[in-house]
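A.B. asks: Below, each structure is written out as structure tokens.
Bear in mind these aren't lab numbers, they're just calculated from the coordinates by the rules spelled out. Fair warning: this is a prediction, and the values are worked out from it, not measured in the lab. Cβ atoms are built from the backbone, for glycine too; each structure is taken alone.
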Structure I
Amino acid sequence: MWLKITNNYSPNFSIPKRSKKKIKFIILHYTGMRKELSAIKRLCDPKAKVSSHYFIKKNGKILQLVPDLYEAWHAGKSSWKKHNSLNKTSIGIEIQNSGHDYFYENFSSKQIDSLKKLLKYLVKIYKIDQKNILGHSDIAPNRKKDPGEKFPWKDLSKIKLAKWHKLNEKKIRKLRLIKLTYNEENKFLKNLLKIGYNKIKASNLKSEKKVIFKAFQRRFRQSLINGFADKECLIISKNLLK
């Protein structure tokens, strides 16, 4: 596998070096900025205090901004299962895309081809479980939407670079918008917790649920993101836990 990476180092990282064994996750992002050059400049600007390990340009070229064994500043306040502050245990990959706040476009085929090569390389080097290749919206659903519903998670799952359900989408679509009972919704919430999503705070239950449900849908039911749990969502969550 031929993988060309160009160094474009950012000063935004933490020291000392971490051990290879500490890297457990890969977190995927979009830049959320209209101009690619502006996004690269920001990730390398000491005042911005943000960075990632890799940056994938529109033309598929890969830049390394922070060496793998240093902690880049891409995840922020985040959690997944029992892990918090995922900067410490992850590699961050930024993919140029203007995002939801501007014109959220499809990722280019060159970007996805480069991403697949990069992921295969990182998975092999750091022995990353495919369940631990996540989106920013998975680990920080209250703050983030990226990489969003246009990101090809299902496509990545076919080559074992992401988690996806094994259900027939045409069949389960019949369950869409069928309301869950109280007990079924509780079961869905428990499934989300087992998958890895944040525990929902009882103090802000209604809005928190909607946020988590949208994060789940952006990842596993991308054709409809409405923030409401239905029987289609429930059956997908059950299948993911098998």
Structure II
Amino acid sequence: MLALEGVVIAYEDWRLTADFTIAAGSSTAIIGPSGAGKSTLLDTIAGFIEPAEGRVLWEGRDLTPLPPAARPVTLLFQDHNLFAHLTVAQNVGLGLRPDLRLDAAERARVAAALAETGLAGKEGRRPGELSGGERSRVALARALLRNRPILLLDEPFAALGPALRAEMLDLVARIRAEQGATLLMVSHAPEDARRIADQVVLVDEGRAAAPVETEALFANPPPGLRAYLG
């Protein structure tokens, strides 16, 4: 279980509170207006932001003092965080070893991750030679290799068209199910939440609300969500 206990994130006169739990193995969408703090919430879970108050716990273990690298978390950013001078295989291999000194077994795992994400045959290409969807797949393949129990998506597919975005979400859902990962996904699109999320956290007016079952929330949206959806 992922727990945010009395978390307060504060910058000058801006403040966000969160106090809820997320069941292990579930899929959660995080939605809300621009600037509400959705990405900030993920960054706090990942360890890039230290809360002013409260704790982040995973399976009862306090993650709050730990740096990002020591947390059981993989975070996919909107820009995919790929290295332009490295090949596809090398970018993916970073998920196993930052120094890229891979042995035969590790290289086989990279090849399997590339095949799993539809990138077989593109091992030697560089990010600049790929389409937006292919770059998304490279980032996802790297996350697949890391195999951390918490997978955070900060709108990594926002720049893709609807059909390709749906395809990538389905791929995320399949990989998440295979690994049993706990997924939290920031999205501006309600259809994304409906596609793969069991529940939704609404971030609005300085508060990240406790998760609510997806269809129940959209069937009877609170005023903040109603205003956001228009």
Structure III
Amino acid sequence: MNQVIDTILATRLIGIIRMKQYEHPVEIMRALVEGGFKVLEFTLSGAGALQAISAARAASTQSVCIGAGTVLSPSAVADAFSAGAEFIVTPVVNLKVIEACQQYGLPIICGAFTPTEIMSAVEAGAELIKLFPARLGGPQYVRDLLAPMPDLRLVPTGGVNAENAGDYLKAGAAAVAIGGNLLPPDLVFKQLYSEITARAKNCVQAVNEVKGNTLVGQ
């Protein structure tokens, strides 16, 4: 299995870095890594995202995996690959994007919500499914999906935080992705990296409390 996927399944946690304008990406990355994150996603929805990925990869060590999120086209896959992204995340089922990831050898976490969307993504080759927006169904929806399809590897995203991350994992999620609750814009704007690290530690602790001891339906 790909090293990135192995790391996600082992740590059960992805940090989402989403900014309108990417500034100080290396400092933000380091603050999150200091807090215990091993997998980080820079979304392409913000200006300077590709440059942020390149800077983060250049400054990172092998202890952290850097990926690109909000990838919506094959050309965006190519751009992310050139910038050094190690994995791709998309909020929708786009078969051309999945195919492009396979061509570049990039693992993809494909966004989907309904059972049909999820199976379409799995059959197309998506390694993990970004269950988005997770807040619409909550942990119970994860249980409902896994009842008839227990082999799904779901990564709930959207509305996940340190308080409810454990509930999603206990419901059977393979991992969770945390963004807005991890990096509030005011902390980023004020460069309060120690507070970002503290938030990261809370998220990691919440996951570690249930990691390895999770049963579907628990």
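A.B. asks: Among the shown structures I, II, III, from which was the value 43, 26, 21 of Cα extents along the principal axes in Å, for residues 44-115 alone calculated?
C.D. replies: Considering all the candidates, the number was obtained from II.
A.B. asks: Quick check on the output: 44, 37, 28 is Cα extents along the principal axes in Å, derived from one of I, II, III. Which one produced it?
C.D. replies: III
A.B. asks: Work out mean count of other Cβ atoms within 10 Å over residues 164-171 for each of structures I, II, III, then name the structure with the largest result.
C.D. replies: Largest value of mean count of other Cβ atoms within 10 Å over residues 164-171: III.
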